[in-house]
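In the part that follows, the structures are each spelled out as structure tokens.
Every read-out reported here was derived from the displayed coordinates using simple, explicitly stated rules and does not represent laboratory data. Because the structure is predicted, anything quoted here is derived from the model rather than measured. Cβ atoms are built from the backbone, for glycine too; each structure is taken alone.
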Structure 1
């Protein structure tokens, strides 16, 4: 019988790391199970395993740290291993840090605040605009590259991020053209509960790059993106609103603009949080990179926190997509961290 090294190697690395106490290594895990049923046009009622996430942090020296996040998930044919983050960072000062590896691209709030553990986020799934790339997401959620950042600067408690990395259509080990992607973000923690921020992104995709419709680009394309967010996470009330505009421009052609946004609001009553969320993706016909499919989604849900790392969520959703029309579904989830 052949050994499946895709599973053995990550397990061996995790086992080794757990024994290196001198390096102050911690291994955390996250998992979730859902049940989904819906109207005509949705999948048959079924239970589903979410991502099984191993999250490793290690303090190598007082200034050097390591973060690793590996996800086991089903891709439709079998279980696979996805290395979602691998970061080695050097922090000589709070206001200056250098990190090299695979990062969550510092665009907006959600993509930095919530990683792959579903128990961490306030709703069952990520907003449409922040879906992961392998789930049909439209934004560059991950970037392999070099990140310069700093925290808690001045009376405005500013945080900055500047990331240079591999661009659209690249792999974790190579870029498919000579143009890197650039991301810049600035956030302010105005109070302990209120944060606002802005971000920008630019990249150039070459001829032959596969777009989100599954075709290849016939012309070189420039992608630029800018947006902002406001987040209020208080003891009782929660509010997150984000917007990004993405501009895709083929060489010699006009720009095609996409608007992506969501707004989430919740109110805590003891351990129970009723909430609502509205998502919107709006495209322009003829976009060279996106699979044009205007989508709106509204959901009403509730979350019950049994503890900091054990939560149950229930949502009713109405989705209006340009390709299939209106669908409705009911989704329940239990999510844990350990």
Structure 2
């Protein structure tokens, strides 16, 4: 028999790589019935693509229209289903009808901003309308404090996809990196340095897929030249495949976007959850269980990165101990655990 007293939550936000579904499933594991609202992002044609990156006024208008479409979609979903809770990922401006309806029905509004408030002004603009606000960026705690009482909540991982495989000891990749390399010159620079420093090692790079006619193919050839130690794959991997690469790699490299000041991306926990050795450019001092700098390897510059990569490759037993410690502590950072935290805060 169905539990008629079960709570319901509407999870809304961008449909990026299925994270919305993972978050919703985290609530389902806690006994809360989730429903999904994924923003619809229309594809830009060739002319719009050029204007988007060359004209600030065009880009501002385009983004304004998208924000209004997101707000309208949320209003329709909220008034149509009357959930107990609404969790908005990233940010959206709430319409007056949405706010009034939630006030009348007692629906709690929660915002989990997983982008920087300094990069996306909509976050700071909209937070006063929410009952509960989380930010993944510790630096935004101060930025948002004048208009709300934000709580720090980093991203997480889904342990159904990211876990240690039975044959995880079989490592046929020395160093892996998974993520976009366009348009991120710091990532390309670091990968080029690594390929030069470790000519005898196998380096596997998985970047976003591109059209066969893209100029990026030429840039890729210039990136690594004729070096045979680098496998550059232009293929967007699913979560199962990403976990497989992490399990097969001795070292899993993580390079954050510049917009993140202290925040850590989901890849941080996906590497750790897979049992991989995380080598990252972000300290995890604000993350529960990692305050002492254990369970991963941090680097602050190119020279330090090369030294620490070499040390990890030459001292496999030490590297394994670090990875095992990171994996055990990552178990507290699943999306189910995040859902329990939010529900606890909601009371």
Structure 3
């Protein structure tokens, strides 16, 4: 296997080699052969087809930019997303495919995403009847950022349609500016907004309860066991960050203090801080991330006043909430709500 595809201790973020293979296959539409695209990259088709192959993020970024130059098509991420199949995600795809509901599939995807890559992660967030799948970036994708995020977001959407057997309604937010080529695809993509506070897919909560057409409890158990072993081998099976995120928000509104969350985990506050630091996180940062994501969803509900949203997020004072929201997003809660209700593609 070429050096660029080697497994082993991860000094940097990687992505499954199959995604580079799909890019090479896609380029054939523009008469660019896989061999021509991969020339000089240290990659080859046979190596990329290996289920264990991993490609460093910088290598993939270079390959994406080379593909754009050789094909003359800037919108490769959209094409990749539209043709994505769940089989591209290995055991994780198999587990999601055999889950009982869309909710269960997304929970599995969020939990076991590290078995596929550390460069991106998924988080399912539900508030006031609105659900979102937040895509978090942990690597710098540089000029290929739009390709990577379009491919993942549109791919999740396409897979959801295939697994439920139903058309899905909702919208997509991206943190990067609108690319000039997007206009060509606006009619076939979900309602899309750019330059937003986060990358996410947003839809009604009832979508989460849709049954999946290929649900299979026995097959799911086998896949989940395999994924759990893979997480343990990566040392990711006990992610304290994931556990803390699930505890930060109180069901009755507001957020837990560090001491309260530590008690829920049967840890001292000092031990919790140390374990979070070992994963590159701080409690205050996780609280703010949860508050932001919760506020973004709650503001999509016309039934809640901004005062009530502020309280639910953990602010007793609307002015302080508004200042925090502006710091997070660059706009006010009221302005964000108006833009969300309007549903336009541009802010």
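Match the computed value 3.4 of mean projected area of the Cα convex hull in nm², for residues 88-135 alone to one of the structures 1, 2, 3, and report its label.
Answer for the origin of the read-out: 3.
Assuming 0.55 is FRET efficiency 1/(1 + (r/R0)^6) of positions 176 and 312 (r between Cβ atoms, R0 = 30 Å, to 0.05) as calculated from a single structure, say which of 1, 2, 3 it is.
3
Tell me which structure, out of 1, 2, 3, gives 4.4 once distance in nm of label points 7 Å out along Cα→Cβ at positions 48 and 256 is calculated.
Going label by label, the one that fits is 3.
Among the shown structures 1, 2, 3, from which was the value 44 of percent of Cα pairs over 15 Å apart, for residues 232-271 alone calculated?
Going label by label, the one that fits is 3.
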